[in-house]
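Derivation of every value follows stated rules applied to the coordinates shown; laboratory data play no part. Note that the coordinates shown come from a computational prediction; the quantities given were computed from them, not determined experimentally. Cβ atoms are built from the backbone, for glycine too; each structure is taken alone.
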Structure P
């Protein structure tokens, strides 16, 4: 909206109410102070350390998406935190353009202090409120977040392919380059896969653009089993749960086809991917294929 444009009275009143609340809570929570919790970090630095500690091995791109901050600003802060020996940056084997972030031992101690200080601050605020009002307050906060979160980011659509598409091959090619895949699918391979009843490919869309993919192949060497392949989310879209949505769609389809087990292979350096699989219930197993790049094999039972 440009200066001088007319705002409807109801909208103007709502804007005023939000701004008034912003002024109240930024002062009440001490967010206007130069250093967060009167400690050694700015609020942005503290939040970055918290995110890295909570989600180790995430990338700077994912951090930008979560915090909704400029990549250049994030890069400068990461450089400063790394220089202070709080953050460790390691090259990503999946994407040479990215760095995997983790806390050093010094960083972990700093985050522990920040968590303790923040807990004490909020505990002090809640102690001034009656139990009934605390319940109402927390409910209101959750409702506010749900409303704003549902409108703040483009919705994610998961689509199962029924025919060959150029955008499907494009993201597969991006995945192949990022992970340095040797055995690569060609358009003909994808067409044949899409015709198999127990196989499939899923694409994740945001704002009508493909941002992720996953493939399920029928595993003919093992009865009632499939193989999860080509799980990939574009760096700028990571941190939004898209990989989980893709795997959910894949597993729901596999169950409907009577598949009992889903297998996958990976290699040891893909720490973030392995952590995702383990969180979703995959367990390590013996080698089941002849993929020359794979060093680690996992499987998950998807039916009771």
Structure Q
């Protein structure tokens, strides 16, 4: 496991080294750096309301940065997404409603007008513990680096623009990390009980499409697929996110998003006739709120 992480670090370092070594003339024009900092807020408050309701307040912080490099036939696209959110309801207290750390890196060499030879790397994890709740009872189901996913491999990409690209890697390695002792001991996220990692070898697809529906309204689609050649290749890991961004003015936006995940290796706690158990199910997350966005 340490050797695989070391290899990934060396590959990343080698790519960085290449970018640094090419600083011959006016490197500032080769890099494009931009990002968005968004704070989403929503509140519900009730007093003597005949239909009933629960007072609640939600706050979310999302940082979305792009670091892109282009020179001759080479390109190197990097994206960092950090998201964290908390929800407070008067009857249950504070719980998190968003927690993600995503790093994407795509090194490309132009083969034709819209086609690239590529090397793709992706890392996904979270920052804090996650729980499944049943009344006042809570069950730990995730933690920092439990899980964490590392996917990397060579491939090819079709890139029409920064708003439309598809990368396919037919020889992709994927490592599932479970660094929490309890979750490791029960074999969470597909690892062998007591082990803290699982190696997979298969094919991955990563697609991105963003379109302007009407003025100041953008619709973003992100799709990730992975098939493990070594174990049930027909059970495809699927992660789809759709985001709708509605710009009110320079700083204020209304954001709506839904994320759907299907992973047969992730077992969700449930209770059937009073008996607790685990099963595979479609994971759904929805976020809606008005917020403040600063772009650069």
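Computing Rg/Rh (Cα atoms, Kirkwood Rh) gives 0.99 for which of P, Q? Checking each candidate, the match is Q. Here distance in nm of label points 7 Å out along Cα→Cβ at positions 64 and 128 was derived from just one of the structures P, Q, and that gives 2.2; the source is Q.
Largest in distance in nm of label points 7 Å out along Cα→Cβ at positions 40 and 112 among the labelled structures P, Q is structure Q. Taking FRET efficiency 1/(1 + (r/R0)^6) of positions 88 and 168 (r between Cβ atoms, R0 = 35 Å, to 0.05) as the criterion, the top structure among P, Q is P, with the largest value. With helix-only ellipticity at 222 nm (-39500 (n - 2.57) for each DSSP H run of 4 or more, over all residues; to 500) derived from the coordinates and found to be -15500, which of P, Q does the value describe? Considering all the candidates, the number was obtained from P.
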